[in-house]
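*Asks:* Below, each structure is written out as structure tokens.
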Structure I
Amino acid sequence: MTTQSVPSSRVDVDIPGLDQVFIAGEWRRSAGNATWDVVSPSTEEVVATVALPTEGDADAAVRAARYAFDHGPWPRMAPAERISRVRRFCEAMEARIDDLNRAWAWECGTPLSFGQVLNSGAAVMAWNASLKAAEGMAWEEDRGDAIVRREPTGTVLAILTYNGTVSLVGMKVVPALLAGCPVVVKHAPECQLTARIIADAAREADLPEGVLSFLPADTPVTQYLVSHPDIDMVTLTGSQTIAKDVVQRTSARLARTALELGGKSPAILAEDVDLDAVMQTLGEGATSYCGQVCVLLSRVLVPRARYAEVTEAFQSFMRGLKVGDPFDPETDRGPLAVERARARTEAYVAGAIDEGATVAFGGRRPPELPRGWYYEPTLLTDVTNDMTVAREEVFGPVTALIPYDGMDQAIEMANDSIYGLAASVYTNSVEESLAIARRLRSGTVGVNLAGMSLNQPFGGVKQSGWGRECGPEGIMEFTDLKQMLLPGGGSFLEAPV
């Protein structure tokens with residue numbers, strides 16, 4: 001592992017609306033005077049100060065969305081016209097991808113190289129796939145005795161996290177818009193800069209009034225939005241704790257929820273795995289973005305006979321990672337996005353050591369990087385599946401190697417988790433991989449690769465959430481089905497007794 005120093009500077013991207021909020025399609029003064037300091041995770045310096053949305057702003061955004069749904073043209077617009085308008089929004093975002101990558105590096109310490117992968121690659125893929133899916137959807141179907149129609153479910157609150165704000169717009173906001181739902185987008189407060197660039201893309205797209213608002217708000221305003229009686233649906237990417245709070249706050253009015261939560265995703269290495277062939281995808285799948293990835297392969301289940309070999313392979317992979325300045329295109333890993341994430345990571349590593357684990361690589365703040373929320377990629381060995389670090393999501397750069405005896409035990413250990421978001425199987429036999437994949441309780445299983453597809457329905461089982469994003473199913477998540485009975489088709493009330 002190599003490190004390099006990080007220069008001190010201020011944001012070099014043109015950020016619109018620093019002293020404003022974006023509500024109902026336009027920049028306006030906030031209803032309050034709250035501000036937020038944007039702190040660079042790589043230098044710990046304040047690089048911008050922005051207006052922070054208040055409850056008054058939340059009320060204005062929801063009021064506009066409610067009117068847009070009840071009286072505006074968006075839900076009643078022909079699907080082809082909606083698709084055309086949403087495509088303009090996506091094209092405006094894509095034209096700003098370089099600025100989005102740099103802004104994300106400033107506010108979340110995300111290496112430009114990872115921004116290219118997630119924003120220029122995955123995000124664009126997600127919204128293009130949704131646009132294509134919308135074109136092929138049967139919004140209304142004549143079934144002989146009835147017409148079955150898909151209609152927008154209502155006003156949507158989309159709660160996004162800091163670890164992929166652009167891609168999450170493609171996974172949540174774009175499908176909701178295509179379905180005909182006005183959306184209030186609640187960005188993480190750490191994403192003040194990217195939120196404003198995305199909002200300005202929406203301004204350029206000239207969507208109808210009230211269809212889109214962007215509020216990078218803090219926790220109290222978020223909770224206020226979730227509890228708002230005029231929000232019909234909440235879609236969330238976040239933690240279990242936040243999800244439980246959302247469910248409680250929406251339960252009294254039975255608002256719909258779609259939850260994409262965390263994971264403790266396993267990678268099963270079969271006895272015959274060719275480490276040289278799979279180590280790149282396995283290593284990236286276990287360490288990307290300093291572990292701040294929901295589908296991270298944080299548990300690697302290893303045949304006991306090959307445990308030492310796999311340990312050496314991971315040590316070599318981590319040793320080859322370059323940690324430091326997120327603006328250096330050669331950087332592999334930057335700092336953690338928020339200070340609390342590093343503190344949480346340190347606590348989990350200390351707890352793992354207390355429970356008997358061994359730090360085989362990393363496990364500390366890089367001494368060469370005294371400023372910034374850096375933490376070394378960390379490999380833990382001598383881990384058992386019942387240790388806290390193997391049960392709970394760290395959301396930091398920690399990989400646990402766990403030995404197993406026999407594939408049945410490996411599958412049992414993989415499934416022995418409250419989570420079920422993602423998994424991977426690595427073996428020389430695709431047929432065997434698929435047989436193992438079918439036995440895993442997980443929303444996504446990679447065969448000799450890691451991650452997930454943004455062209456296909458994605459989501460979790462068990463306490464990794466419910467609902468699906470991406471693909472046609474991601475649009476359907478924001479629709480209700482209506483049956484319109486036709487004369488002569490008969491109905492239950494008309495049926496003879």
Structure II
Amino acid sequence: MFFDNLITGANNLVWSLPLVGLLLITGLYFSLRTVFLQVRCIPDMLAQLKKGESSPDGTSSFQSLMMSLAGRVGMGNIGGVATAIALGGPGAVFWMWLIAFLGAATSFIECTLGQIYKEKDKDTGEYRGGPSYYIEKAYKHTTAAPFFKVYAIVFAIVTVFAMAFFLPGVQANGIASSIELAWSLPTWVTGVLMAILLGVIVIGGVKRIAQFAVIVVPIMAILYILAAAIVFFINVDQIGHVFGLIFSSAFGGHAIFGAIIGKAIEMGVKRGLYSNEAGQGTGPHAAAAAEVSHPAKQGFAQSFAVYIDTLFVCTATAFLLISTNAFHVTDPEGNVIYEGITDSSVEAGPAFPQIGFDSVFPGFGPSFVALALLFFCFTTIVAYYYMAEVNLTYLMRWVPNRTVRRVLVHALQVLILIAIMIGSTSTSASAWALGDIGVGTMAWLNVVAILILQGPALKAFKDYQLQKKAGVDPQFDPRPLGIRNAEFWELRADGRTARPTGGEELAGRSR
């Protein structure tokens with residue numbers, strides 16, 4: 001009981017009203033600063049997905065997008081939407097849409113920063129980057145450098161534990177509970193099987209993770225959206241009802257759900273962030289791994305990932321649940337204020353879409369959702385491990401012994417496997433509470449950081465636009481823009497690159 005109260009208290013502290021407001025205001029601010037690039041630059045986003053560089057050291061833009069989507073598209077798109085509606089009513093869906101629209105601009109800023117300040121791993125030669133890297137480097141030349149170095153270390157430590165322990169449990173719980181409902185397989189057995197499969201994949205490094213994501217992510221997303229689209233056409237007469245219920249509930253106009261408008265905003269933003277991760281600081285890790293000629297290119301690709309995650313996949317789940325009436329809603333005190341075809345005793349989560357699909361295709365729902373969650377959530381766990389390893393790599397720069405570094409990486413792998421086992425056998429509520437703490441803590445640290453460090457990303461955006469207007473394929477040189485400490489790009493602009501072993505000397509290589 002004490003542990004549960006501690007987790008609940010920490011969750012309420014992290015996810016207080018200031019964080020909800022900060023995420024919305026930050027997204028609006030960056031939207032205004034970039035003149036709503038999330039609308040104006042959709043052609044650039046699509047163009048970047050169709051083409052893009054690759055190299056032995058970095059992934060292509062499409063691969064990085066798939067790695068990012070592997071982290072974004074998961075339990076939040078199915079179980080997260082269900083819990084948002086269960087606790088905030090259908091109006092929570094509108095706030096999920098809003099945080100995704102505004103978050104696309106936030107994602108551009110953080111992911112462009114991730115590209116600007118990326119570097120090569122001295123052990124593997126692969127590109128590494130993310131909030132820890134840009135927090136330390138952006139003001140490295142100033143007197144504030146010690147403060148930002150400590151800030152970066154704090155973020156890296158928080159992210160290692162969030163990605164390797166707090167968040168994987170939510171995904172594992174979703175897989176295990178849905179499989180148990182569909183095929184009566186004990187949750188601990190599912191946990192063991194997931195741990196074995198994950199171990200095989202992560203040992204192969206970032207390249208294997210990218211290859212796995214490129215194969216699995218598009219297939220699973222298309223199949224899920226296709227199935228939801230079939231339900232959409234079967235229930236096409238419900239379109240007006242669904243959208244009317246969402247908008248009336250979002251603004252307090254519904255007789256039943258209007259009373260919980262505050263909870264709708266909180267749950268919409270909370271589950272929206274959990275799903276699309278814009279501002280959380282996870283996207284920049286995958287963005288930094290991409291081989292591109294200009295940081296803004298990957299910023300565009302990652303902005304589009306937010307749309308795919310929330311406006312496509314989450315919306316598919318929301319329409320499924322509301323059109324089939326497969327949900328129930330409780331008020332903040334836990335009293336049931338609306339009950340659909342789901343019994344109030346059914347725990348909010350994967351069971352809602354399973355019941356929804358089953359109401360349209362009897363006997364199909366539980367198995368299909370379990371299979372979808374298996375792919376959605378497992379690829380998310382794989383992406384979590386990658387981000388945890390990137391931040392551990394950042395921290396290990398002060399560990400000179402390579403053997404010790406390898407031991408620490410193996411310890412990280414053991415930690416995430418333990419998290420999977422614990423999450424598989426935990427209750428959904430406890431798994432979500434831990435996950436929310438991880439997401440919220442990272443968001444606090446990262447959003448404050450990008451508000452302070454936004455300058456280089458905005459300069460890169462302007463530079464991209466000017467080169468594009470001049471009719472050339474944008475190439476990035478940070479020095480004319482006054483961007484300091486972006487050593488990778490300085491070397492690239494000079495036709496050189498640092499050796500993977502740490503850069504004792506420079507090797508010439510054409511761009």
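Any read-out appearing in this document is the output of simple, stated calculations on the displayed coordinates, not a laboratory observation. This is a predicted model, so every value here is computed, not measured. Cβ atoms are built from the backbone, for glycine too; each structure is taken alone.
*Asks:* When Cα extents along the principal axes in Å is computed for each of I, II, which one produces 66, 49, 39?
*Replies:* Clearly, the read-out refers to II.
*Asks:* Given a value of -0.29 for log10 I(q)/I(0) by the Debye sum over Cα atoms at q = 0.11 Å⁻¹, for residues 348-411 alone, calculated from one of I, II, which structure does it belong to?
*Replies:* Computed on structure I.
*Asks:* Using the calculated result 1.09 for Rg/Rh (Cα atoms, Kirkwood Rh), for residues 140-331 alone, pick out the matching structure from I, II.
*Replies:* Clearly, the read-out refers to I.
*Asks:* Additional query: Given that distance in nm of label points 7 Å out along Cα→Cβ at positions 276 and 388, derived from a single structure, equals 2.7, which label among I, II identifies that structure?
*Replies:* Of the options listed, only II reproduces it.
*Asks:* Match the computed value 1.9 of distance in nm of label points 7 Å out along Cα→Cβ at positions 244 and 356 to one of the structures I, II, and report its label.
*Replies:* Computed on structure II.
*Asks:* To continue, here is another question. Thinking only about distance in nm of label points 7 Å out along Cα→Cβ at positions 220 and 236, which of I, II has the largest value?
*Replies:* Answer by largest value of distance in nm of label points 7 Å out along Cα→Cβ at positions 220 and 236: II.
*Asks:* Out of I, II, which has the highest value for distance in nm of label points 7 Å out along Cα→Cβ at positions 132 and 468?
*Replies:* Comparing I, II by distance in nm of label points 7 Å out along Cα→Cβ at positions 132 and 468, the maximum is at II.
*Asks:* Computing helix-only ellipticity at 222 nm (-39500 (n - 2.57) for each DSSP H run of 4 or more, over all residues; to 500) gives -10500 for which of I, II?
*Replies:* Traced to structure I.
*Asks:* Could you tell me which structure in I, II was used to calculate relative contact order in percent (Cα under 8 Å, 6 or more apart) as 20?
*Replies:* Checking each candidate, the match is I.
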